[in-house]
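Student: Listed next: structures, encoded as structure tokens.
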Structure I
Amino acid sequence: MLFAVNSLYYQYDKGASFCLHDVSLSFNTSDVIGLAGANGSGKTTLIRIILRQLVEYTGSYTIDGRKVSDISADLCSQYQLGYSPDIPVLDETLTGFEILRLVALLRDIPANEFDEEFLLLCDFLQMGEWLKTQQCREYSHGMRKKLSIALAFLGNRRFVILDEPLNGLDPVALFGLQQLVTHKKKCGTGTLISSHILDFIEKNADTVALMKDGALIYSGAMDRLFHQYAGHKLDEIYFKLFMKNKEQ
């Protein structure tokens with residue numbers, strides 16, 4: 001699938017400054033895409049527009065050339081998208097395993113496939129017995145993030161969007177998430193990773209979109225960016241672009 005936004009503008013309230021302005025971006029959902037920027041740069045707002053949670057924007061947004069405004073069905077269901085928000089919203093009275101089973105039923109995942117994928121997700125994300133024995137109200141922030149990521153990937157989604165997935169993850173789970181993203185890509189599932197942790201994006205993304213103050217300061221292939229700024233790491237490149245943009 002090809003997702004594309006062109007000349008996108010968005011403001012939360014009339015008269016307020018634009019949260020996104022003149023954003024044009026396209027990406028193939030078979031890739032791993034990094035969406036990076038400082039706090040308040042507009043990453044989550046852009047994700048919410050992609051997921052059709054925000055609709056009062058100007059500009060165009062298409063999926064495979066089809067206007068999203070012409071689509072009446074839920075995008076996540078119709079296009080088999082997975083989503084893990086920055087702050088997971090869970091049923092506090094259920095265990096993580098019970099929530100996973102409910103989502104598996106909604107996504108029509110056969111029992112044998114669920115059992116296999118459940119073990120795989122537990123292994124990658126280092127989810128232990130707490131997933132079956134503790135209600136979500138007892139989960140730490142890191143446990144909630146692991147469950148949210150597992151829910152996003154469950155059922156061989158065509159594309160998964162992770163908003164700040166690294167917050168709260170321990171080093172073992174961080175490495176496991178890298179392995180999970182790589183594994184899913186080989187299976188045909190791309191991932192958009194929104195984060196301000198640029199080292200993780202540098203290691204895992206094929207393409208990258210760098211944002212500042214609601215605008216793109218770079219979008220394109222990661223190798224092209226590193227060719228342009230030979231000898232520099234992504235955090236150094238972002239700082240250079242950030243300061244260059246600030247001076248203009």
Structure II
Amino acid sequence: MVKIVLENVGVEFPVTPISSRSIRNVVLKTASKIGGKIIKDDEEHKKVRALSGISLTLNKGDRLALVGPNGAGKTTLIRTIAGIYEPTNGRRYVAGSLIPMFDIGLGLDEEATGYENIFRRGLILGLKASEITKKAEEIAEYSELGDYLNMPMRTYSEGMRLRLVFAIATALDGDIILMDEWIAVGDADFRRKTHSRLEEKTFSSGIVVLASHDTALLRKMCNLGLHLENGSVKNFGPLEEVLESIEAERLE
């Protein structure tokens with residue numbers, strides 16, 4: 001079974017002041033990064049309420065587009081579904097294996113070789129050594145880095161580094177894809193290659209959650225839409241209806 005259920009999910013982040021003089025800047029910077037509203041609890045402790053009252057159910061075949069302005073809570077919601085952030089209140093239930101397509105370079109070592117980093121990243125993502133070994137050559141071939149895979153990553157250009165991390169991330173198999181913006185790396189030829197692989201992954205997976213400002217892409221990839229504003233659900237339903245509602249608001 002593949003399923004995502006969120007029931008009245010809320011996420012709050014406490015803001016610990018560095019000093020009394022800097023608390024205002026700390027709070028404002030935190031809010032600008034994760035979105036949401038600045039609140040106080042009964043003891044006057046400041047918090048950022050990043051998500052509030054999020055309820056939805058996604059089943060196999062659903063492709064959900066997260067839409068809304070910067071700071072609306074899209075990234076926080078994706079990370080909550082992934083289990084990186086625990087709900088402060090409400091319930092999160094996920095059935096199926098996850099493919100997190102964000103922070104794809106997390107855990108890589110600049111002093112380690114490309115091949116060593118393939119294993120490091122695989123272990124971070126929960127794969128067994130035997131599983132990584134089976135995937136290593138596929139990843140190496142897809143990256144087109146050749147002998148550079150035997151060299152430290154610090155010798156790579158930014159484009160080479162992106163090729164490697166993308167090849168690792170998209171070599172994984174899973175039921176649920178979580179993507180914070182569509183990934184495009186490398187030159188024109190490699191970008192076409194990455195676009196083709198991402199499409200293949202999203203169409204073959206059980207559930208997709210994609211945050212993006214590209215409405216043409218969302219229309220192509222998704223059937224459902226969730227419009228977030230200040231960490232709360234403004235609209236949820238068929239994607240076209242959600243996008244039409246947003247457009248109608250703009251024309252008012």
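Read-outs throughout are calculated quantities, based only on the coordinates presented, and are distinct from any laboratory measurement. The model shown is predicted, which means the values in this text are computed figures rather than measured ones. Cβ atoms are built from the backbone, for glycine too; each structure is taken alone.
Student: Starting from the value 19.7: which structure in I, II was Kirkwood radius over Cα pairs in Å calculated from?
Tutor: Structure of origin is II.
Student: Say we calculate distance in nm of label points 7 Å out along Cα→Cβ at positions 59 and 99 for every structure; which of I, II gives the highest result?
Tutor: I
Student: With Rg and Dmax of the Cα atoms in Å, for residues 67-122 alone coming out at 15.1, 43, pick the structure among I, II it was computed from.
Tutor: Of the options listed, only II reproduces it.
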